[in-house]
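These are the structures, in C-alpha cells.
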Structure P
Amino acid sequence: MCMGLIGREGSGDGMQIPDLVELTGISRPTLGKVVNALARKKFVRTQRGVGGGVRLAVDAESVSLYDLCVAFDDPLIECHCSFGFGHCAEIGPCPPGCLCVAQHTKQVEYLKSTSVLDVADTMAPRLKQAAKRAEQAQRKR
C-alpha cells in the first residue's frame, strides 16, 4: 500500500514518512521497517534530511502484489494442500483436479494482475474514512 500511495500521491520528490504515517495510520516505527525492507529489495529509495523522503525506484503500475510476494519469499505463492498432503503438484498424493490447485491458481492470477497502485486506489477512500474516525475519536477525549 505504501508503494502505491507514493506512486499515487507523491510527486517526483517522493513522500515524507510523516505523510505516509498520516495517510496509512501505520505507526512510525512499523512504517520505517516497511520502508527499509522495500529499500533493501530496491523497490524504493530513501534520502534523509532536507529534500529527503521516500521515492519509488520502480514504476508503481509495473509492480504487482505477486512481485512483492516473490521478493519477500511469501509462502502465499506456493500451493499447499488443504487436505494435509503437503505441497500440491500435478503428480502426487492429491486427488486429480484437487480444489486446492484451482483455488491457488486463481489467487496467483489475482496477485499477478493487481499492482501496488491498484491497492492504493482501492484503499484511499477507506483510509480517509478511518482517518476521519480517528480524528473524531481524539477530539472526544
Structure Q
Amino acid sequence: MGRTGALLPLSREHHTSLVMARTARRAADDSSNAVCLAALADMETHWHTLMAEHCKREEQLIRIAAETLNSESVARILTEHAELHMLTCGPCLLEPTIRLRRFADLVVSHVRYEERVIFPQLQSHPSIASVDTLNPINSKR
C-alpha cells in the first residue's frame, strides 16, 4: 500500500536509514578500526540530523492512534527507538564492529516491521489523515 499524509515523508526517510545501515554493515565487515570509528561517527550524525526527529514524529503518530494499535507492537517500536539511540550516541559497551552490525540489523528489521505492520495500521486510522504533514510535531496531539 502506498503511503499518504504524515506517513509519506517517514517512509521516504526509512530509505535513508537503510542506506546508513548498509554503510555500517560494510564498515563492520571491513574491520579496520579507522573505518569503524568513521562509521560510528556517521551513525551519530545520522541520528542527530534525521533519526531523532523521525522517531519523535513516529511516536507522536503512535500516541494519536494508540487505542487501535497492538500494545506489544507499540512497546516494540518504542524499545527499538531507544536502542537505536543508544547504539548511535549513547554510552555503549559493545565493540565497534558488533555495535555497527547490531545497528545495521536493527534498522533493517525495524524499518521492515514499521512498513509492514505499524504503518498500514496508522494509515487506516482516521486521525492520522488530519495530521499536518508539514509540521507534524505541532499538529494534532
Structure R
Amino acid sequence: MKPGKPDFNYLPFKVHGGIIYLAGQLAKEDGLVKNTGQVLEEISEFEASRQMKLCAEHAFSWLKIAAEKNKSEIESILDLKVYVSCKKNFDGISRLADHASGVFIKKLGEKGKHPRSVLAVVRLPQNAPVMIDLRCAIKLI
C-alpha cells in the first residue's frame, strides 16, 4: 500500500538514534478521509474499525519506507497511540485500537507486539474518526 503524503507542513516520519518517529496517520483513501465524524454519531463502529486498520496499513508502509531509506529493518514497534473521535458514552475505544494492533502483530509477529495508549477526543484533523501514531525501533541490515 502506498501511503498518502502529508497535507500540511510536516514530515511523515523522522529517524533518529535507531527510532522511527511516525506522524499521525489518518485513514485516507485516494488522498482523502472519505467518511468523517465522530464514532457512533456519524460513523459506525464497523466503519471506524475499517478505518483503524487502514491507518495501521498506512503506518506500516511509512515504516517500511523509513527503514529502507536508512538501510535498516524493523526491529520492534515501541509504542502505539490511538485516538478515537467520539462522545464520552462510547465504550469501544480499546476494541477499535485492537484493529490497529492486530495489523502490526499480523505483519511482524512478536516484533509487532507493543504497549499502547488509547485516547478519546472530541475532534481529529480533517474530522477523521480515528488516528494513530507510533514509534518503531530499526536495526541496520
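Side notes on the structure shown:
- For the set P, Q, R, ranking by Cα Rg over 2.2 N^0.38 Å places P highest.
- Of the structures P, Q, R, the one that 42 was derived from, the read-out being relative contact order in percent (Cα under 8 Å, 6 or more apart): Q
- Structure (P, Q, R) behind the derived value 11.1 of mean count of other Cβ atoms within 10 Å over residues 46-53: P
- If helix-only ellipticity at 222 nm (-39500 (n - 2.57) for each DSSP H run of 4 or more, over all residues; to 500) is computed and equals -10000, the structure in P, Q, R: R
Bear in mind these aren't lab numbers, they're just calculated from the coordinates by the rules spelled out. All values reported here derive from a predicted model rather than from experimental measurement. Cβ atoms are built from the backbone, for glycine too; each structure is taken alone.
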